[in-house]
Structure I
Amino acid sequence: MKSQTSSPRVAFAGGNVFAEPIFAELVEKFDNLTLISKEDKQKGRSSKSDKSAIKILAESQDIPIFEPKNKLELEKTISNIKPDLVVVASLGIIISENTLKIPKYGFLNVHFSLLPLHRGPSPVQSTILNGDKKTGITIQKVVPEIDAGDIVYKYEIDLRGDETTKTLGKTLADIAAYELPSVIHDCLNEEIKPEKQDSSRATFTKIIQKSDGKIDWSEQAEVIERKVRAYTPWPSAYTFWDGKMLKILEAEVLDNNSSQKVGTFHKIDSGSGSGMTKEVKYGIQAGKGILVINKLQLEGKKPLLVSDFLLGNSKIVGEILG
C-alpha cells in the first residue's frame, strides 16, 4: 500500500546501478512518479540498446520516462512535467539554475559520502582510496555549485576496510532507498531544517578514467590494495605482463619487504610476517610492503585464483611487471 505522500508529483532523475534500489523503493511508496534518465547505451556493435533495469521497472509500472541529453533538454523536461519535487541520484547531467527554480520543493540529491567530504562524481571510490574509517549517505538540497547545498539528512556507517566500490555502493544505495521516502515526506510537508555545509572542510573527487587503474609498483602496497578495491568493478587495477594487461582482482597487504626488485612477482616465504600460514602465497614487491595476490585475470582470459593462474603461467614468477 502506497503512502499518502504519493499524491504530489515526484520525479526521480538517475540511472546507474546504484540508483536502481532507490527508484524501486520510490515506486513502492509514491504514485504520480516520473523517471528522468539518460539514453541507454548501444549493446556492442548492434543498433539495439542495453536497456537499464531502472527503465524496465518504470515500463512495467507504466511510469513515464524522459531521456534528456543535456542540461537544456533537462530544463525543458522539468518545465513540461512540472514536478513538485525532483530526487537526483547519479544523473550525470548538469542542472542549470533556471531548472532548479521550477519544482515547488526544489531538488534533493542523494550523495554517497558524508558531505562536505568527497564532493563530486566519485565519492565511493574516493572513500576507499582515502582509507576512510566511516562513510554514509547525505541528502542535500541541490544548488548550482556541485554538492554544496544545505544538508537535510545524513546516515553514517563504519567501514571494515575490505569494501569494494561495488559492495560499498550497494550498501549505501540500500540505505538511501530505505531512508529517502521519509525524507521526501518531511520535505513535502516542510518539516525539515536544512543545515549549511562547512565548505572549509570540503574535499573534491574527480571523474575516474581507465588510466587511473594502472598500478605504479613504486607506491606502497597499502595504497595499491585500496586501488584494487576502489576500482572494482571498473576500471580495475591493472599492470602488464608478457605484453598483455593483467588485472589484480583481489589482494591483501604484507608489511614485510622481500629482497626482490619493485614490481617483481614472487613466491612469498611462508615464514615472513606474523599471521602468515604455511599455505604457498605469491605477491608483488611494492615500494613498501608486498601486495599478496589472491585473484587475477589475464587479458582475454577468465578470472582465476592465483594458484590456478600459475598452472598455465608459471613463468611469471620472478618477472617484473609494469
Structure II
Amino acid sequence: MFLDYAEIQVKAGDGGPGASSFRRESFAPRGGPDGGDGGRGGDVVLRADGQMTTLMDYRYRQQYAAPNGKKGEGTNSTGKSGDDLVLRVPPGTVIRDVESGDTLGELVEDGQELIIAEGGRGGWGNARFATSTNQAPRRADAGIPGVERRVALELKLIADVGLVGEPNAGKSTFLSSISAATPKVADYPFTTLTPNLGVVQLTGHRTFVVADIPGIIEGAHEGKGLGHQFLRHIERTRTLALMIPSDALEPQEEYDRLVEELRAYSEELAAKPHVVVFTKADLLPPEWPEPRVAAPGAWGQFTISSVARRGLDALLEGLWAHAARVVEEERALGDEPEPWRP
C-alpha cells in the first residue's frame, strides 16, 4: 500500500542526572566531591533511505522515543549517553511541526539526515559545584528533558516530469510505454489510485523520471473524485505534461479545467512550465488534423499514440530538453538544483 502522509509523536531522550559523591579512600580522607555528570539523551533523527518509497512503516506505530542518558557516577565518571533513534523515510519527505505548522526541513537525497528532536543535556555532578568557599557541595542537577513534539511526514515524490490529466486520459499507458513501470491500465476511470514513478532512458546515457498521479476531475480541489492530495507529488517537477485524449469532445474545455484545478491547488504549481500532450491518436481517422488548443502558457503541443508508439520520440526529446534547460537556469541563478541525472 502507498502511504504519503503520516503523523508521529517523537520524544528525545532525557539527560541523565548528575551524581553527588565524595572520594573516600584510605590515603585520601578528604578527597572531596567526585560526582560525575549525567549522560546526554539520544536525539531522534530522520534519515532518507533510497530503498523506501512509502511512509507505510508509520501507519501502525506513531510513538517513538530515544533512550535517556545514564546517571553520573563517582570518581568523576560521566554517565553513558543515550543512543540516537534513527527513523528511515523515503527521499522527498517534508517534515513539519504539527502544533506550530513550521517546516523543520526536508530530506531529498539518499542518506541525508535531520534531527527533529534533540536529546537533553545531562545534569552536572557535585564535582562541578566545588569552590574555595564550598569545598564539599552536595548539589547535583537533574538532567534536562529531551524535546517532545508531534511531527507530520509528507512525501513528495522527486521527478522531472509530472503527468496531469483527467481519468482515462492515457497517462498510465504512456508511462508503461516509455519506462519499465507497470501501472494498472484498464478501460474504466480511476484505475490509478496511487502515484507511480518511471525512469525514461534515452540515447547517450540520458535518463529522467516521470511521475503519474491519479486522474483529476473538475472540483478535485474541493475533494471530488480522489481529491487533490496527490498533486503534492508533482510540486517538485521541472515541467508538467497536461494530457488530453485526442478524441475528447471539447479538448479546449478539458485543458482549461486542468489548468484551473492546478491553480486552485497552488499558484506556484499552476505557474510551472507545461506541455500539452494529446494521447490516443490511434483512435482518430488518418485524415483528421492533429488536435490543438489555445494554450499560450505551454511550451509545446504534441500528439502521440502510446499503443502505436507514434510521436513518443519527439515528445521525450522535448521533455528532456526542457528539463535540462530548467536545470541550467537554476544554476545560472545560483540555486542548487534538485538531483538531476545527466
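Here, each number is a calculation from the coordinates, and none is a lab measurement. The structure presented is a predicted model; accordingly, all values stated were derived computationally and were not measured. Cβ atoms are built from the backbone, for glycine too; each structure is taken alone.
Give the label, chosen from I, II, of the structure having the highest value of distance in nm of label points 7 Å out along Cα→Cβ at positions 12 and 252.
II
A value of 28.6, 108 was computed for Rg and Dmax of the Cα atoms in Å; which of I, II is the source structure? Let's see the in-between values first.
Numbers: I: 23.0, 69; II: 28.6, 108.
Computed on structure II.
Given that percent of Cα pairs over 25 Å apart, for residues 60-203 alone, derived from a single structure, equals 57, which label among I, II identifies that structure?
The correct label is II.
When helix-only ellipticity at 222 nm (-39500 (n - 2.57) for each DSSP H run of 4 or more, over all residues; to 500) is computed for each of I, II, which one produces -4500?
The correct label is II.
For which of the structures I, II does the calculation of mean count of other Cβ atoms within 10 Å over residues 84-91 return 18.8?
Answer for the origin of the read-out: II.
Quick check for you: by distance in nm of label points 7 Å out along Cα→Cβ at positions 212 and 244, which of I, II is greatest?
I
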